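Asker: Structures given as structure tokens follow.
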Structure 1
Amino acid sequence: MTSSKLVFLSSLFCASTVLSSAALATENATVQQRGFTVEDMVKMERISKPVLSPDGKQVIYQLRRADLVKNRGLTDLMLLALEGDAKAAPLRLTQDSSKPDANNTSPEWSADGKSVYFISTRSGSAQVWRRGLNASNPDPAIEALPSMVQITDLPLPVESFRVSPSQDRIAVSLEVFRDCADLACSKQRLDKIEKQQASGRTYQQLFVRHWDSWADGRRLVLFSAPLSASGRVSSEPVSLSGTLDADVHSKPDGDQADYQFSPDGKSIVFAARVAGKAEAWSTNFDLYQVPAVGGLAPKNLTADNLAWDAKPAFSPDGRTLAYLAMKRAGFEADRFQMVLLDLASGKKRLLAEKWDRTVQEFSWAQDSKSLYVAAEELGQRKLFSIDAASSTVRTLTGLGEVTGFDVQGNSLVIAQNNLANSTQLFTAKLDQLDKPGKLNKGDNGGAGWQQVTQVNTELLSQVKFGDYQQFSFKGAKGDTVHGYVMQPWNAKAGEKYPIAFLVHGGPQGSFGNSWGYRWNPQTYAGAGYGVVFIDFHGSTGYGQAFTDSISGDWGGAPLEDLKKGMAAATQQFPWLDRSKACALGASYGGYMMNWIQGNWADGFQCIVAHAGVFDTRSMYYSTEELWFNEWENGGTYYDAAAKHEKFNPVNHVKKWKTPMLVIQGELDFRIPSAQSLGSFTALQRRGIESKLLIFPDENHHILKPANSLLWHHTVNDWLQQHLQKLTFSF
């Protein structure tokens, strides 16, 4: 397909469709419209983790808001009736005026639908709580609900939990010293360490540090405890995974999806990577089964696979265990395929083996005959159904990003967003979506779907978002490559606009049709820039071979795609001013900024590099997850130095000349701060205009509201300084 053609997403959807700007922009011409700002973004409420009641008539979801005074995020749980009065307002389920600073997360319905369990910090420590619900009144006032009850009162915070289907036992993940006989021992040891004057720590194996924290000898261990007649934990929890030198759930991104009770509540299956000496270069997560009451050593169900096994889920009939599995050990971006394990025979089979997508999240249908899965596809993140017998795949959603979903009976809820709409909840009936011709073909909704939340409507009532459009072109190796362009919010026909050229991280990732709170192109469109972002070779959602292609070729095909993508965008969309462009990227995108400095002469008027790799040699010896660098560069540095050096930005510093803003979080142990300091040192010593912005209290991401504001204002000032002051109002 030629570069002049607008390619859309799959054969299900028509080509050359231009996406409209957000419906949130007011229709009232008398209201003064404006562009989207970072202040808007920081103030926005954020929906996540929708969970349906067992009868499918209610949904509970997390709603996060920013407390700008205290510089933190606060999360509450919202209850929304899906039947009855369609205009019923969501109920803030965890509202408590006496504990306004409490965070309330991880909702889980009781099996009978009469109450909801969740983690709350209202006691001063993260513990499991329960709130009863009025089943006879699906839309009660908060005053009519039973009071909240604390279920756990443990000496250590609860990191995640699950309640058994029989409601007589709870599983909790706690960070403990594995040699301690009880939880009190771990708490006492922590208190003792806190009082010590000497601060030194000794290590004999990796990880020494991981993501944003130093190892202190503790592991996340899975425990279980019986629930008393009152529904509380009143006895010492029993260790289920403590005999393994492993974290359950996994760090840093794991949660309760790493383990699950069997439907009868008698056993638990969990995912874990045994550490030993090889934790820092191993992706060998396995699935283990253990009695829910403990007493037996965990049984490894996937010892035959040396790659990653994850997210176990029992079928509702208890006959099958579904899970995700990779095939290649040491490769974190391998395709996650669905595996079905027959629990009676022990036989395993791949589901939809020929479907070239990686499954990110899944859930069983209630009849155990199909599964619902979320996966990336051509710049979108969609929901699909897969028949468990035939492997037939059906598409259930269209344009945009499905960030979460839940299924109960015939009811389905999704959390979905796109480039001009933040996440909202949509519901549908499965018997309607499964019919041919009922597929959702539009952004955030469409045939068969009903939007049930209106978060941020008032806040953004005067905002006009930039129109956006997907395009394609012939990239490296003659392959079709996709990207997006976004117009300034107040674009006028015949005008040209400077370019913010965004490069995504990963590198196995995507800048697709999704809403984000760190790299949101609407913040640049709101400041008057045209935005271009390319899913270069190595991006996800275009087949595993396309994803694989970047390994060993970081500065090759991806850079060619970026060059050709910029040329195609400016040719297809003449409102883009190629003479005024700034490149921006973080993580791998930050690496690419350093690579562009020495390998794309005169490509840009300015560059912004956040947490970018500067020297692949020092990166290998100072990062934490060594498996990543070893796979991407064909081995350890001492065995494959030439491969590590092939695309090393430090070797091209003499060619650097473009003004550059360098940004780094000091708690970033994935790409350590010395990488950004190296970039800034090179710039300064070469006499190149440059600026360094350091956040002592942030990791790989800038998360605190005040820091996010500073980050964006510093970046926008840098762009404006080098792309000339804009003459139109923002």
Structure 2
Amino acid sequence: MSTNTNYHDLIAKRQKLREVSDALKKQFLGLDAIIDEVISLLMPWYLFPEAQLRPTVINLWGLTGSGKTALVYQLIELLQHKQLFAHIDMGEFESDSASWLKNILTDDMDFFDGKPAVLCLDEFQFARTLSQNGEELGKDKLRVIWELIDSGKISYTSGSNSFYLFRAESCLKRIEKALRVGVRLEQGVVVAEEEWFVTIFEGFYFDNHDQRNRAINKDYFISSDFLEGMRGLMSESEITKEDVKRIVSDSSLAELANHILHAMKMRSATRQLDLSRSLIFILGNLDEAYHMSHNINPDMSADDFYEQTSKITIANIKRALKKRFRPEQVARLGNNHIIYRSFNQAQFRQLIELQFERIAAFVQQQFAWHIQFDASVTDVIYAEGVFPSQGTRPIFTTIKNMIESRISKMAVMLLEENLPVKNIRWYYEQQHFYFELRDEQNQFIKTISDLAVLKLENLRKSCDPEIQAHTAVHEAGHAVLAVATLHIIPALIVSRTASDSEDGFCQINFPKGPVTRDTLRKDIIITLGGYVAEKLIFGESFTSTGVYMDIEEASSLANKAVRNYAMGNDPIHMAIKTTNNNNVFLVSQKYEVEALELIKACEEEAMQLMKRNKLLLLKLSEYLTTHSRMEETLIEEYVVNYGAEEWMNRAAFVKKENYYTFNTTLQKQLKQLETSAVDELLKECYELQV
């Protein structure tokens, strides 16, 4: 049985995709899973584009600077598909004045018709059709985008199409007037009533606008303007200019009018651009899914940020999309949603080291010097360049400013001094970069220093030890109660940040899983930790306004526990009296009192725990007064050494993933019931025997 499939081409294309995948993984750190998914989804399009009935749509969602656009561009480069690739920034079409979007997708992409093109619709969040209040925005001009995504076929009226139809209609009206006054045509030339003809056609042009300023004469119908206009009108029949001239020469004026009218009828006013064989990448940042994207604090833990973005699922993405687009539009985007995670600390450091390798290779090639970057340089670039919510871009600019800018400066100096340098060790110490120079035999030559102006690290240094001490006590209070209640070590305590929006924070490792009555109560206790610690150490007169957010959060949790979560005395849902919802009970003073009592009980328990562990609180605070942060390992060491609870040892601490034991409890109770049933059965058998 013969087929149309060329197996050698298929094998070659499959091998090409493997090579592209390998090349992308070498270039894009931490995106192996993303690349595998992209290659898997585009493979049917790449191997059998002619089999597609509608475009293949691949959605890439992630934080800014995560490499979405760069990945698509490099993919197109490696596939050698530039001629059939178009990138469209949807941010340019956000306003209602973007009426020319359809022209770009039709007239400008006519070359893509019926071909396996690739379109990249970037910054797609700006194409939203619903306001933040869920109201229609009326962006009719973007309707063509949804036609493209859905079927790939766009019906449109070509600019050139309507132009020639309009000019032909104008020509016919003038010919009708000319016929009424006796104008005659032979061999394409006016042979009767030439003056009337010139008057009637004065200012007319068929193809070239400049023709309107030229004088019309008896030879106009065989002029270049008329012949090219007729050819444009009859373009669908692939006619040549010579063919048009022969038709004109063989026609009378009335016959010429009939030819024009026939051409107008044969010319379709509406065309269709077929992009059904295309591959469409949709790229965007969805704040509704990546709710943590607004946190630009550089002291935020990259690992915690990575964990938060790892929890985002396709359900979260579709829920976020429904806040920007109508349900039928979300459906048209399909289910090929690839979700980017942020970088964790290890990946950021690996990226920095890869950039160092690139720089070292350049220096080796240009000057034959071997540069070794010390770990201290990686540390300072990480501290200055990593903003977890902003991806990799800040790292690249930081390396350019702090490392690459010094390469040229150092090279000029070494060449001017004519030093026999072969090896350079680059390290950081005490706000200076140091360059330790050695010759080919690794003999020491000299060490050069260069002041490193640090922007973020200087912000982390305390400008007032009294303020930092107060912040240290507050944040340490949260940490002490987190350990005492959850038995989980906090991920990070920060007493001085580079952010202008907060002095410090404590990053709690809350248990993974549902919020229960147990964990909600502990959450309230931990939230009150800063206030209780300030009160215990400094006295009630010196508690600060910094407790405002904590008190507000504790109040919110207590009210939700009683009113919404059925964690009060009565398992009901309550609302204020102005509600229009008849399915809820109305709130009463009883439940307000109940919520207040819950907060007071939690405050009392928090104070008791804090008093027992006062030494731990003071030791953590002491460290955080002279240092800006404490990592999880160091916090654990302090808890073991200074914690007052008998159970506080390393074996007793749990990980947030292992806090709940629901499955163990279920299996234990099931086993007990099964054992009880067996015992009962054995007992009955024994009684029957007796």
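Just so you know, all these numbers are worked out from the coordinates, no wet-lab data involved. This structure is a prediction, so every number in the text was calculated from the model and none was measured. Cβ atoms are built from the backbone, for glycine too; each structure is taken alone.
Asker: Who wins on FRET efficiency 1/(1 + (r/R0)^6) of positions 81 and 305 (r between Cβ atoms, R0 = 35 Å, to 0.05) among 1, 2, i.e. which is largest?
Answerer: Comparing 1, 2, the top value of FRET efficiency 1/(1 + (r/R0)^6) of positions 81 and 305 (r between Cβ atoms, R0 = 35 Å, to 0.05) belongs to 2.
Asker: For structures 1, 2, calculate distance in nm of label points 7 Å out along Cα→Cβ at positions 497 and 513 and state which one comes out highest.
Answerer: 2
Asker: Now for a separate question. Match the computed value 158 of volume of the Cα convex hull per residue in Å³, for residues 313-672 alone to one of the structures 1, 2, and report its label.
Answerer: 1
Asker: Can I ask one more? With Rg and Dmax of the Cα atoms in Å coming out at 25.6, 74, pick the structure among 1, 2 it was computed from.
Answerer: 1
Asker: Here is a follow-up. Any idea which of 1, 2 comes out highest on distance in nm of label points 7 Å out along Cα→Cβ at positions 89 and 273?
Answerer: Comparing 1, 2, the top value of distance in nm of label points 7 Å out along Cα→Cβ at positions 89 and 273 belongs to 1.
Asker: Compute mean count of other Cβ atoms within 10 Å over residues 169-176 for each of 1, 2 and report the one that scores greatest.
Answerer: 1
Asker: For Cα Rg over 2.2 N^0.38 Å, for residues 377-448 alone, which structure out of 1, 2 has the highest calculated value?
Answerer: If we compare Cα Rg over 2.2 N^0.38 Å, for residues 377-448 alone over 1, 2, the biggest value is for 2.
Asker: Can you spot which of 1, 2 the value -4500 was calculated from, given it is helix-only ellipticity at 222 nm (-39500 (n - 2.57) for each DSSP H run of 4 or more, over all residues; to 500)?
Answerer: Clearly, the read-out refers to 1.
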